[in-house]
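A short reminder: the numbers here are calculations on the coordinates, not readings from a lab. For clarity, every value in this text was computed on a predicted model and none was experimentally measured. Cβ atoms are built from the backbone, for glycine too; each structure is taken alone.
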Structure 1
Amino acid sequence: MLELIWFVVIAVALIGEAVSPMLLSIWFAGGAIVALVSALVGAALWLQIVLFLAVSAALLAVTRPLAKKYVTSRTQATNLDRIVGTEGRVTEAIDNSRGEGRVYVDGKSWTARSESGEPLPEGETVEILRIEGVKVIVRPRAAAEVK
């Protein structure tokens with residue numbers, strides 16, 4: 001009967017691993033295989049459980065850092081990430097108090113607000129500092145060069 005339980009643990013761990021995009025349960029499958037072998041040779045239940053836990057923990061400790069190093073997904077910059085820190089051109093005067101202003105950057109027009117709250121005239125070159133919602137927060141390029 002214990003052998004069947006370890007088969008179920010192995011199956012659940014492998015199925016969980018198959019449906020997950022991350023390495024989550026493969027270590028438990030390894031521990032369950034060792035526990036299954038110990039059950040087949042007649043080991044006591046307490047020893048099977050200890051072997052399962054010890055082997056699972058050892059596999060996790062040894063292989064997890066390697067797996068994270070080689071399997072991690074590489075993040076790709078989005079349009080948002082790409083424009084932060086770049087230059088833009090004010091295409092509609094920026095006035096925070098009236099909620100007006102647009103900046104052209106990276107081939108797109110963005111609603112813009114001034115970081116300091118000061119109005120910025122059309123044609124001004126600005127640096128994109130961050131994005132809040134659908135607005136870019138900017139400062140005049142001359143102010144960026146002074147800092």
Structure 2
Amino acid sequence: MALYLVQHGKSLPKETDPGKGLSEEGIAEVQRIAQVAAGYGCKVSQIRHSGKKRARQTADIFASHLHPQHGVTDIGGINPLDDVAAFAANLPIDDNLMLVGHLPFMERLTAYLIIGAIEPAVFKFQNGGIVCLDRHPDTGKWIIKWALMPNIG
């Protein structure tokens with residue numbers, strides 16, 4: 001089972017959009033990353049996102065390219081300051097799952113799964129990028145398998 005972790009795309013300022021939906025730049029970057037992921041044959045069975053507008057919009061863009069068999073749904077427990085350990089304890093491990101959420105939750109979840117603690121960070125996320133975690137075939141421990149980011153600098 002692969003676990004795809006995504007930080008939502010770049011959003012509009014609260015003054016422009018109180019719901020902080022995606023900006024034009026954010027939409028374009030997420031579209032580009034989703035197209036690349038689809039081109040590489042990324043298989044996602046379901047996309048789950050926080051209830052925030054920017055996460056839902058990001059999830060919908062990924063879904064339009066990756067066509068998850070079990071669709072897109074919002075879930076609790078992945079907001080910025082939610083409890084990573086509690087979420088990880090109930091993480092389904094039988095299907096390829098994409099989670100679309102926020103910092104610092106995504107960086108903390110990655111660290112928790114890789115090293116068993118939320119700090120130090122083990123990967124620097126970018127808005128709209130994907131970090132793919134998977135289980136090492138020999139040890140069963142989580143590893144960072146690959147990442148796609150909008151910017152390499």
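Observations, loosely collected:
- Origin of the derived value -9500 (helix-only ellipticity at 222 nm (-39500 (n - 2.57) for each DSSP H run of 4 or more, over all residues; to 500); candidates 1, 2): 2
- If distance in nm of label points 7 Å out along Cα→Cβ at positions 44 and 84 is computed and equals 5.8, the structure in 1, 2: 1
- Label whose coordinates, when relative contact order in percent (Cα under 8 Å, 6 or more apart) is calculated, return 14 (choices 1, 2): 1
- Structure responsible for 2.5, with distance in nm of label points 7 Å out along Cα→Cβ at positions 20 and 36 calculated and labels 1, 2 on offer: 2
- Answer label among 1, 2 for the case where Cα Rg over 2.2 N^0.38 Å, calculated from the coordinates, equals 1.96: 1
- When distance in nm of label points 7 Å out along Cα→Cβ at positions 28 and 60 is calculated for each of structures 1, 2, structure 2 comes out greatest.
- Computed over structures 1, 2, FRET efficiency 1/(1 + (r/R0)^6) of positions 52 and 100 (r between Cβ atoms, R0 = 30 Å, to 0.05) reaches its largest value in 2.
- Structure from which 12.7 was derived, Kirkwood radius over Cα pairs in Å, for residues 68-115 alone, options 1, 2: 1
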